[in-house]
Structure I
Amino acid sequence: MKIFESINEFQTEIESLKANGKTIGFVPTMGALHEGHLALVKQSVSENDCCIVSIFVNPTQFNSLSDLEKYPRDFNKDVKLLKSEKCDIIFAPKAEDMYNINELKNRFDFDFGGLDTVMEGQFRPGHFNGVVQIVSKLFKLVQPTKAYFGEKDFQQLSIIHQMVKVLDFNIEIVDCPIVREDSGLAMSSRNERLTTEQRAQAAEISKTLLESCSLASHLSPCELTTKVIDNINSVDGLVVEYFDIVDVKTLQTVNSWINPAVGCIAVFCGEVRLIDNIRY
């Protein structure tokens with residue numbers, strides 16, 4: 001397994017892979033890897049000649065400096081995990097090499113087609129601008145055949161599909177299922193910040209979402225939304241930031257069950273913000 005920090009050296013490696021006709025699978029991450037990430041890596045390894053994983057905590061997608069500073073980092077552990085999964089290349093650039101001063105100071109603009117105005121977009125303004133900014137940069141550097149993203153970040157995944165379409169990237173985006181802990185809690189790097197008691201509390205999020213599926217047959221989306229929020233807020237230590245049942249394509253709130261829908265949620269467990277979703 002090769003590790004690159006230098007963009008120039010990494011580009012030379014990519015040119016060599018392309019010259020030899022190798023297919024490239026790409027998994028962009030911010031490190032603090034868990035089984036959810038590794039599931040993406042496994043699929044990438046199995047479907048491509050070369051698997052590349054980027055590890056880069058992207059400063060432009062955080063809404064607060066404190067959240068950026070608290071984001072868990074353990075590069076040595078990440079390297080060991082990726083080596084065990086037969087990852088071929090780790091790309092771990094420095095922020096000053098990925099961005100110039102103007103890019104860090106000025107917001108990156110992109111036409112999201114309305115996908116960014118709801119849910120995460122309401123509570124984390126500018127977040128998706130930062131996501132698209134870094135993913136588009138990485139796509140240009142890596143030039144992958146396929147790129148792998150988890151469905152836990154459902155809105156982000158929709159926006160990545162939109163970005164590929166608008167910017168005309170010749171890349172196949174592979175949607176990968178949510179990986180959960182034994183308790184049902186969706187795996188996330190932020191879970192590392194939870195205490196044992198908080199993990200038990202946080203498991204009620206997925207439990208409530210799963211139970212809500214059986215209620216959809218006799219409750220309207222609006223009624224179900226209220227019930228999910230009330231049930232989770234009744235759990236000590238949990239506070240719902242939002243829960244919205246939206247159309248899977250437009251991400252706009254639905255009033256009926258005519259089209260496929262997904263329920264997306266953000267919950268604070270103490271100071272840790274957790275997201276999850278469920279399909280109806």
Structure II
Amino acid sequence: MYACSMRRLLHLINDVSLGWMLAALSLTILLFATGYWVAAQSGDLVFGHDESLRPSFGDAVYFSIVTISSLGYGDIRPEGWARVLVSLEVIVGLAFLGVLVAKISSVKQDYILERMYTQAVDAKLEKFIRELEEQRNLYRITSQMLVDGEIDPELTTTFRRDAPGATFFSLFRQLIDDVSDLMFFEARNRALFGRVDDSRIDSIYDAIRGVLRRTLQLWQQEPQTACDLVLCGNAEDIASICDTAERLARLGRKESHNPVIIEICDAIIGLAADIKTQVLPEL
């Protein structure tokens with residue numbers, strides 16, 4: 001229970017900006033200064049050199065600043081109940097200054113950690129971009145050569161379900177699932193959109209759009225040939241690819257403020273819907 005409360009307190013402190021902390025410090029100084037001014041009116045806050053003079057509100061503010069910073073010049077001193085107020089402000093000041101120092105240190109540490117984390121995410125995205133581009137090019141070139149009759153269908157098992165080993169669609173399905181896991185995780189932690197270079201995210205979405213667009217083009221140009229040589233037997237994987245692509249596109253539309261990315265996401269959603277309605281029912 002205690003540990004949980006402390007974690008909540010630390011998270012709260014970490015979330016508060018330096019500006020708000022300085023504002024809180026200023027307000028604390030003024031609140032205590034008001035108390036000291038009241039004490040001065042009753043004779044419980046006096047000048048050290050002349051007790052007959054009553055400190056003004058400006059003197060009370062000065063005394064509050066000296067007290068919260070633990071300087072204690074002694075030119076103004078508390079009497080009676082004002083000592084309790086001084087003791088309380090000293091404790092508050094020490095705690096506040098400790099938190100302020102920790103906050104200033106954590107700002108630099110957070111920056112360093114964020115840079116390291118962003119670089120790690122960037123490296124993962126770069127790896128996925130290479131793999132997605134390789135798969136898109138393989139799909140485009142191999143499918144076109146098969147449809148044009150430039151390759152004997154018996155010489156390649158890229159799309160054949162009856163051959164041992166994974167097909168292009170099953171491999172791409174696994175790849176896009178991995179991409180989806182990474183992007184949704186990083187988006188939930190606010191470490192993707194707005195943190196990673198938009199060109200990386202653009203490349204991810206563009207590669208996915210390319211695969212979906214090629215699938216629809218194959219079907220619209222030569223449906224029977226495309227079915228026999230490329231698509232038939234792969235309906236389950238193609239449906240899964242469309243579902244994952246749609247989820248990623250909706251994530252991009254929601255989280256990104258880049259019009260280029262939003263445009264690609266809209267295209268992905270449209271392509272996935274067309275494949276589901278035009279292609280999948282026939283496979």
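Every number here is computed from the coordinates shown, using simple stated rules; none is lab data. The shown structure was predicted, so the numbers you read here are calculated from the model rather than taken from an experiment. Cβ atoms are built from the backbone, for glycine too; each structure is taken alone.
Where is FRET efficiency 1/(1 + (r/R0)^6) of positions 159 and 223 (r between Cβ atoms, R0 = 30 Å, to 0.05) largest, in which of I, II? Don't jump to the answer; show the numbers that get you there.
Working: I: 0.55; II: 1.00.
Largest value of FRET efficiency 1/(1 + (r/R0)^6) of positions 159 and 223 (r between Cβ atoms, R0 = 30 Å, to 0.05): II.
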> Here helix-only ellipticity at 222 nm (-39500 (n - 2.57) for each DSSP H run of 4 or more, over all residues; to 500) was calculated and came to -25000; which of the structures I, II was it taken from?
Replying inline: II
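Please compute percent of Cα pairs over 30 Å apart for structures I, II and give me the label with the greatest value. All intermediate terms of the calculation are to be shown ahead of the outcome.
Working: I: 31; II: 56.
Once percent of Cα pairs over 30 Å apart is worked out for each structure, II has the highest.
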> Which structure, out of I, II, was semi-axes √(5λ) of the Cα gyration tensor in Å, for residues 143-246 alone calculated from, if the result is 30, 19, 11?
Replying inline: I
>> Using FRET efficiency 1/(1 + (r/R0)^6) of positions 119 and 199 (r between Cβ atoms, R0 = 25 Å, to 0.05) for the comparison, can you identify which of I, II gives the largest number?
In response: II
> Here distance in nm of label points 7 Å out along Cα→Cβ at positions 127 and 239 was calculated and came to 1.6; which of the structures I, II was it taken from?
Replying inline: I
